[in-house]
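In structure tokens below, several structures.
We did not get these values from a lab; they are worked out from the coordinates using the rules stated. In this text, all values refer to a predicted model and were calculated from it rather than measured experimentally. Cβ atoms are built from the backbone, for glycine too; each structure is taken alone.
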Structure 1
Amino acid sequence: MANYSFMSMLKKYVSASVLLLIATVCALVCANSSIKEYYFDFWQSIVSVSIGGFNFFSHNGHDMTLMQVINDFLMALFFLSVGLEIKREFLVGDLSSPKKAMLPIIGACGGMLFPVLVFWLLCPGDADMQRGIAIPMATDIAFSLGVLAVFSTRVPTGLKVFLAALAVADDLGGIIVIALFYTSELHTAFLLLSLLCVVVMVAGNYFRVFSKTFYLLTGLVLWYAMLNSGIHATIAGVITAFCVPSTLQNGTGYYLKRIKENISSFPIINASKKSTIILSHDEINKLKSVESAADKLISPLQHLEDGLHSLIGYVVIPLFAFANIGVDLSEMDFSSLVSGVGMSVMAGLVVGKFVGVLLFAWVAVKCKIVSLPSGANWKSFAGVCALCGIGLTVSIFIADLSYSPLPVKGAELLGQAKLGILCGSFISAILGCVLLQLFLPKNK
């Protein structure tokens, strides 16, 4: 079951990584072509979903731009999906037991600590620049697994599971950083409304409310309250995910029995190709009962996670990339890759991620706390550690949180950070591919 779950997740992220790559290329082309003015102006369009004088997409009395809706609302859906995945992994997946979780979590800790250290050491002692210290912490699960999939059956399943679990643990670390360090001035009334929404969802769990609509609607109110409370709105997605029930309203036996009873009483109709079959109301109701029972065999958590998969992988992440990755290279200060934010981010991803994950894992293995993934050696493991430096989506998200609020140098520093993320992710992907090509077993 666990292996099936992982393989389903792998296929999901590999296919999403292709669209993410296309969106990245399209964004760079648009930002460096004759239509760049239209491209940049489009994301500043005002978005309004209003009833009377109330606009759902408003932040502290100001209507939100399309870019803000993507980064605050759609990315809340992304973090809802991430939260559901993290919860499932801790309950039944690759993080569900200390033995399974120890190596990815230890590697993730090194992979978050060392990039921050590298950024801090290399970035000039400027308070504005240092705001981006968390940018190289993240591993892009879609891109990293997409690159690893290039090597197909040559990669031991243990290495694939390690990378996926590490990226999930990384996401959890990123969520904590966003919650703790990217909070603006707090507004008491909206904080109380946020708390009330959380209490309502927790109470829903206690009183065994299994309706996904209940949690999604309450989560929408929570998102609006957190947006205006001063806590970053994407955290609402994670909180909602952790409140979605992972159990069934009744045991599996109850629903299986209902399905068997309805199927056994359903008439067998032998028909030729030309005959028309009209079901009675009773027969239609039996089919609906079977459908309802089969639907309820899946927990709300897993049902919602599966339902969000296409929206997140094929719409939200590519749209986020298309909106945010576009940088006008003619206005870029490429000297920032030699000194400044660009170099600090790039080195954090390429060097910090690689060294941090590999070193922490090596120490843990040598201390006999954990063992290497099945079928892996240190050389192939190092190749996967290099892929952890592919930051992209979450790194760009944190970069936007870090530098967009700055009134003077914000746009310049954000551009440098994006350049560092793109270069660092590209170098990490190439380095990982070279190491894996050299050290993975050859196909016979």
Structure 2
Amino acid sequence: MVPIGAESFPSVEAGFAYVESFTNLERQAGAARTPLRLDRMRTLLAAFGNPEGSFRAIHLAGSKGKGSTATFVAHILMRAGFRVGLYTSPHLRDYRERITIGGRPTDDSRLLLALDKIRRHVETAYPHPTQHPSDLSASERPTTFELLTLLAFVLFRESGCDWAVIETGLGGRLDATNVLQPVASVITRIEREHTEYLGETIAEIAAEKAGIIKQGVPVFLADQTSEAREVLLRHAASVDAPVFELSEALKALAVEITPAGTTVRARFAGPYELSATLRLIGRIQAENAALAAHVARSTLPDLPDDAVANGLAEAWLPARGELTQTTPIAMLDGAHTPASVAAVASEFAELYRSGRTLLFGAVRGKDYGAMAAALAPLFDHVIIARPGTFKPSDLDELAEAFRGVHRAVRLQAEPEAAWELACGLGNPILVTGSFYLVAEIYRVLDRKHT
């Protein structure tokens, strides 16, 4: 952390280290320890002149696909000639990935200026408990995600963004991003996740996601389970928010998946037809692209057709069906729910029809048994690795879950050793189960190419 009174951060990395010195909910697993709330975020934004009001926003929540959908929407808007900010999470290599403007990370000089402004305010308004123990309880201090969200909004304002596409971090109703008054809200597929914060049932989780739906603001829904859909529609009706469901707008969707990408041909009511080849691999990415096209065209009816197709084709987000150039080849995907890992593994098996190796890691609190049951039949070898140290994991329990349904399971805790073991088997490798595991494999690959 930069000491009190320091003039500026010596580097962007030091600035982000300072931000991360605050309570980081992304590190917490198991029982929730820090309550989610919005008053801290509103106070922070007010101190900076409410930057969230300086741009038109599209706000996304959901369990699966919101990062990809947000990226698709942002690239469509960019191809239409707008200056667009994009805020997503988590990052894989560097916090810079979370905040992009015009498809690029913000330059370091602008980042440093914004980070220093934030630090100066925080040191004055929120004295550190170790220095002023009687002044402020830890629960009143902003969290890491709140400060990152403030940083994004400040940068988008200072960069003159016309639009910002904003992904929630956790849930929706009490997520730090839910201070926005967006032009449109989007809710992608809902699955059981983050139960310590969002509730145990799909209905409870959907209610938290529904919290981003604003009075009279159109909401766009991906395909949902009947339980989630009922909750979302009821909440939208309670605030007079028009609902646009992809299932009603999309009349036909043809998808072809190859190692080169995903070709999408979609026919919408209207009529409107879309044809694009995505850089992201997977049927779920085709569905995300269709949802993004639906959102963009409904929000901006005069949007040129080529802006939609070209924006979708250019969009890129790491660790979403990403193929490496290694030998053997590997697919990296941050899927971390039973349904999403099953979908990724099924598509991987379509691309590589024999001799497959799974390199898997998952943090504590995930449904190990369900994921093992979905994945094990598709792989000849399973290697269990620790998904970094950002969040705790139960490796022995995870390995036992796989051993219950697969005869060739090896536990190799260290990601680099696990990667070498997987490569030594000579089969195509799927790395999945956690963005944190993918981040560890990125570090391994980066070291090998430097």
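When you work out distance in nm of label points 7 Å out along Cα→Cβ at positions 23 and 423 for each of the structures 1, 2, which one comes out largest?
2
For which of 1, 2 does distance in nm of label points 7 Å out along Cα→Cβ at positions 71 and 111, calculated from the coordinates, equal 1.8?
Derived from the structure labelled 2.
If Rg and Dmax of the Cα atoms in Å comes out at 24.0, 81 when worked out from the coordinates, which of 1, 2 was used?
Attributed to the structure labelled 1.
Work out the source of 28 here, i.e. which of 1, 2 gives that when relative contact order in percent (Cα under 8 Å, 6 or more apart) is computed.
It was calculated from structure 1.
Which structure, out of 1, 2, was FRET efficiency 1/(1 + (r/R0)^6) of positions 223 and 359 (r between Cβ atoms, R0 = 35 Å, to 0.05) derived from, given a value of 0.35?
Clearly, the read-out refers to 1.
Kindly point out which one of 1, 2 the value -20500 was derived from, the read-out being helix-only ellipticity at 222 nm (-39500 (n - 2.57) for each DSSP H run of 4 or more, over all residues; to 500).
The read-out was computed on structure 1.
Thinking of 1, 2, which structure, once mean count of other Cβ atoms within 10 Å over residues 207-214 is computed, gives back 23.4? Before the final figure, lay out each step's value.
Details: 1: 12.5; 2: 23.4.
It traces back to 2.
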